[in-house]
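Derivation of every value follows stated rules applied to the coordinates shown; laboratory data play no part. Remember, predicted model here, so these are calculated numbers, not experimental data. Cβ atoms are built from the backbone, for glycine too; each structure is taken alone.
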Structure I
Amino acid sequence: MRIWDDVIPESDRLVYEKSGHGKRMGLGKKPALLIIDVNYNWTGQRGLPVLRSIERYPFACGPSAWKAVDLLANFLPLVRQKAARAIYTTGDVRAIGLSGGSKLGRGKEMASIEGGMDIVAEIAPQEGDIVIAKPKASAFFGTPLASMLNALGVDTLLCCGTSTSGCVRASVIDASSYNFRVAVIEECTFDRAQVPHKVNLFDMNAKYADVISLSEARTYLESL
């Protein structure tokens, strides 16, 4: 059973299956891990339910974020041993509010939170990791990420972080457009609400990426 089976009707799943969506893409020989926006603005304060957490951090995802953070913290040593790089993104506060049609009602408030764009301490970048400040949802838009990946010889992106329905999805679509093999690590990806999380995992798995378990990601890296 897949994580989305309780929200995607069987009739819809059959339509996708019959149309040929969702075939396994497979992973390549030189991966990088892309950790998308796991900063305090998107996690919020550890231990608080999401509705409490967003009182201070408007975009916080609550307990699901911290569950993913702890799993990522345990996964990163293997990544640094086996993958080309661990690459982090966070928001560029200089870009907040510049859009003429922003949907983020509390965006400026979020941008003013001291330390809000800092990567959470539990998975803090180390020497050799790459950190990219991005102006928009996709990790690729307005950043040197594609050029960096090409220089490193990366053929596969393992993606995780937040939000599944926003910045993760935007980054996955762009990665696919650049012809990388893409996988989304299910347990290390999170959103502020479960239905958008599950629906977007389903759709990315159907069209742009392989949604894999953390166990599968470990087995893959260990095999390299």
Structure II
Amino acid sequence: MDDNFDALRGIFDARYSCRAFRPDPLPDETIRQIVSTAGRAPSWCNAQPWQVTITRGDETERFRTALLDAVTNEKPNPDFAWPNAYPGATGTRRRICGFQLYESVGIARGDQEARHRQSMENYRLFGAPHVAIISSESDLGAYGALDCGGFVTAFTLAATALGVATIAQASVAAYPQMIRQHFDLPENRLVLCAISFGYADPDHPANGFRTERAGLAEIYDPRG
């Protein structure tokens, strides 16, 4: 059992948000392995509400172009409202992550233009050859979204175990109507997030930092 735990912990420790990908596509079998493994995630009443739409090749490029066009010409209108705020430690962690990213790519704290350019890499999918769009049945509401969060975690860990890099992106879900139209998804599918994935570019500076994780004392509240 210890060997199993150590292997699992190693996958958790190896996973990170990749912000620069090589263009090489993944084998179809690798993608199928990732999705089928992620599908083992637990869900409320075993509803398994997640659906995943995955692009490759020219379809990735078409979506990248359509997404950039939407960012330029449409107002964000996500299916789920963005957080009202990031209070306390959540805001601190968010700011530190941003500062680490900007420092890694040489962006000064006051350089708003450079920050905007880096932000737009979200909508270029960081150059990834594939993107997965995660959607849920609208009638399931927050519980469907909760279940899909487990699927996203499982997807990123399964990918890591196969040497595939990922980044989960809420930013892409700001344009759900365009996404539904682009992929011909029904109106009852809520767009929750995207996962850009592929092989990491190990030499890109954006992949050269790792975020800190909260210590046990910050998240663990034993009682009794």
Structure III
Amino acid sequence: MLRIAICDDIMEQTLTLQTYIREFYENNPTEYKLYLYTSGEDLIADAGKLDIIFLDIEMPGLDGIETGQSIRAQNYKCRIIMATVMVERMKEAFFIEAFRFIVKPFERDEVEEALLACMKRVLGNSTILLYHSRLPYEVPQSEIQYVVTYDSYCEYRVKNKMLRSEDSLRELEKRLDSRLFFRIHRKYIVNMAQIESYKNGVLQMKDITLPVSRRRKKDFEHAYMEFDLKYR
């Protein structure tokens, strides 16, 4: 599920933006949830769970730039779309790596273009059905650290648990977001967003070190560099 937030202290602007977002997803069916905030302080408390944020620059208390700095420190994957009536403040948003800028009063086409661009960049948003102790779990692909493949099933490291599915390797590679996942070895598929470091054919992911096979090393390095340029 895509998690989208609007943070604006002016209700009229929030309602307009809310309408445009809902109409966009009526025409581009995607499972999403919309969160509304009137202050940067409240938004920051939930920043870790959000995928897209429409953030007003001019707000009482913490303004949009200060709020964006805190969000970026918590959630580097979040796409921040800055909104303002003061065009001269847009250059400040480069310091928080804002993804897009939209000008008030909002125009439908501008909002839709920003959302469409975000949809192309948000990775691993779809879920996959996995099992743990025979209980089913719908897990966002972005939360999968790596996958270990076997002949007739696969195991998935999700946070501190190993979950399981009966998918074949061929089925799994079709289902996983190819922008996010790469098969580094005949047994391992990794989430490139969760790689902490890579050097000389070895990658580090939190508490595990995994080898990249010689046959896949060149392709992996190219894919990892492309991922780093496009999505980090």
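Observations on the model:
- Of the structures I, II, III, the one that 23.2 was derived from, the read-out being mean count of other Cβ atoms within 10 Å over residues 29-36: I
- Identity of the structure behind 19.6, 59 (criterion: Rg and Dmax of the Cα atoms in Å, calculated), options I, II, III: III
- Structure (I, II, III) behind the derived value 2.6 of distance in nm of label points 7 Å out along Cα→Cβ at positions 157 and 213: I
- Among candidates I, II, III, the computation of relative contact order in percent (Cα under 8 Å, 6 or more apart) that gave 37 used structure II.
- When mean count of other Cβ atoms within 10 Å over residues 125-132 is computed across structures I, II, III, the figure 23.2 traces back to II.
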